[in-house]
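Student: The next part holds the structures, each set out as structure tokens.
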Structure P
Amino acid sequence: KRHLTGADTFKTVRAGIANEGNPSRINIVRTLRSAHARRIALTGSSRALLRQAQKELARLKVEEPDNFSDIQEVEQEIERLKARINRLPFLDTFDLKYNLLVKQPNPSSKAVMFCLMDVSGSMTQATKDIAKRFFILLYLFLKRNYDRIEVVFIRHHTSAREVDEEEFFYSRETGGTIVSSALKMMQEIMAERYPAADWNIYAAQASDGDNWNDDSPICRDILAKQIMPHVQYYTYVEITPREHQALWYEYERIGEAFPDTFAQQQLVSAGDIYPVFRELFQRRLAT
């Protein structure tokens, strides 16, 4: 199955041993083991001769204690062999071993999609139906295409509530319009349950664009400072045949500030849903 783009992070992992590297990554155990093996290999013949000479010296002292010349000669040979062995450095640059660290892709196993829907009184039943169809398409799309994703549903009028799937699509609750209430709730839920360091965060918002004029700059401020820096992608669909209002223009400023992670489109009728949906999400797919 496909994964949401931007989901890969990288972690540093050990990938064996290297002969070169940063001194801070030296592997002491492997270095000492390598040095020991080198000394054994390079001094093997000298150590064998040393053992033979020591045995010969022991024999001479027992069997020929008066044979001073031979004893002295063997003792000198022993000292010569010891000196040869000791001349070999305890540690050589060839012995140094380093921990090899590489960056490994770490696909995040956790992604969340926030669905924010305006259910205020200005949203006519036809507008709400279009919004619901958009979110149903999004919901089915997510469940079908992505292995691991959570979905958070937020409905709002003058206040926002996190609801389950059933209530999100079928509740008839309505009221005035304060869009920022949904954004504030999203930010709070992100902070409490979905830290950006651990989650890939996506969001889709649907509204008719009607909002208290004083609230629209607040929406932009919340998005710009508290949400957009932490999300992979944010989409806004405005469902209206009318001229755009303040909220749309505030969101255009968000699009200018975050061109790669924010997109907005207008829906007029149910026939626009699929083309707009495809336009919004096609560039966010990766095979």
Structure Q
Amino acid sequence: MSSTTYAASAVRRIAPWLVLLGACPAAVAQDGTTGEAVAIEPVEEPWVLKIEPAAWYVAANGTARLPGTASAGNGQSFEVTDLNLDSPRVMPVGELHLRRGDWRFRVMGSGLDMDNRGSVMTSAGQIGAVPFGAGDTLRSSLEVMTLAADAQYAFYTYQSDPGSMEFTSTLLGLAGARAIDAEITSEVISGGSSAGTAGGDALHAHPYVGFRWELEIAREFSIDFTTSLGGLSFGDSESWSSDILVGFQWNPTDHFGMQMGYRQLLFGLETDDAPGEFAWNGGLAGVYTGATLRF
């Protein structure tokens, strides 16, 4: 084969490849992209808002002491049961959660209100500054409201392996503050008429710390356990609280679900010194059920 014939044959073999290579830059230029590295901006997680309205079947418990006077003294302490203030009631309770990444923010409010609960005394005594005799009736009322706000951070998260049952377990630490506003009044009814009224109230706020554990199963079911403890002493007033909450949720859609659980809030409140002291060491406890709304 002559050199001319060999060259012509080589040109015919490589010509299609040259055409293809020449077309590649044109195609890239037409797409408006180049072979240079492109920086990928991280996707920022959106804020997720969750509202949890519920009905709490709650009852009060504990021991209370109402303010008296310098001349009459403080009187005696009473069990909430003795004042017939331990009957359960259905009360509204709500939580608001704001979440982004590992951070959560929560606001929670609850309360209990009971009016004109009567109890007949079997022996003589004194409540606050008001004395009573055996057979007299104490007509009592109770009101307590709580509001808590905290920040939570997920410091440990475990996700199941692909192919196994899907679940995510998360452990969060939390810190916040809780306010408790409580009032108890009791009127002594003797011989069909009022012999006097004793009452006291207190508004306390204190910081608390705690943790929360969450288990999400198949993106529809979840279990959560939250507990916290805190307190504050200032002058002649002091308060403390311990909150335990166990909840179960079913979320069939991304925006709506159902929940149920149990909550126990224990607290101690003391205001002023005797004989003007108001004290209540007890708590609120009961089951709840409600909905979850996610936006």
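Student: P, Q: which one has relative contact order in percent (Cα under 8 Å, 6 or more apart), as calculated, at 21?
Tutor: Considering all the candidates, the number was obtained from P.
Student: Okay, moving on. Matching task: 23, 10, 7 is the computed value of semi-axes √(5λ) of the Cα gyration tensor in Å, for residues 135-174 alone. Pick the structure from P, Q.
Tutor: Derived from P, not from the others.
Student: Name the one structure among P, Q that mean count of other Cβ atoms within 10 Å over residues 55-62 of 13.1 was derived from.
Tutor: Among P, Q, the structure yielding 13.1 for mean count of other Cβ atoms within 10 Å over residues 55-62 is P.
Student: Can you spot which of P, Q the value 38, 12, 8 was calculated from, given it is semi-axes √(5λ) of the Cα gyration tensor in Å, for residues 207-278 alone?
Tutor: Answer for the origin of the read-out: Q.
Student: Out of P, Q, which structure matches -3500 when helix-only ellipticity at 222 nm (-39500 (n - 2.57) for each DSSP H run of 4 or more, over all residues; to 500) is calculated?
Tutor: Q
Student: Given a value of 72, 19, 14 for semi-axes √(5λ) of the Cα gyration tensor in Å, calculated from one of P, Q, which structure does it belong to?
Tutor: The value was obtained from structure Q.
Laboratory data are not the source of any read-out in this text; all were calculated from the coordinates shown. Only a predicted model underlies this, so the values are computations on that prediction, with no experimental measurement involved. Cβ atoms are built from the backbone, for glycine too; each structure is taken alone.
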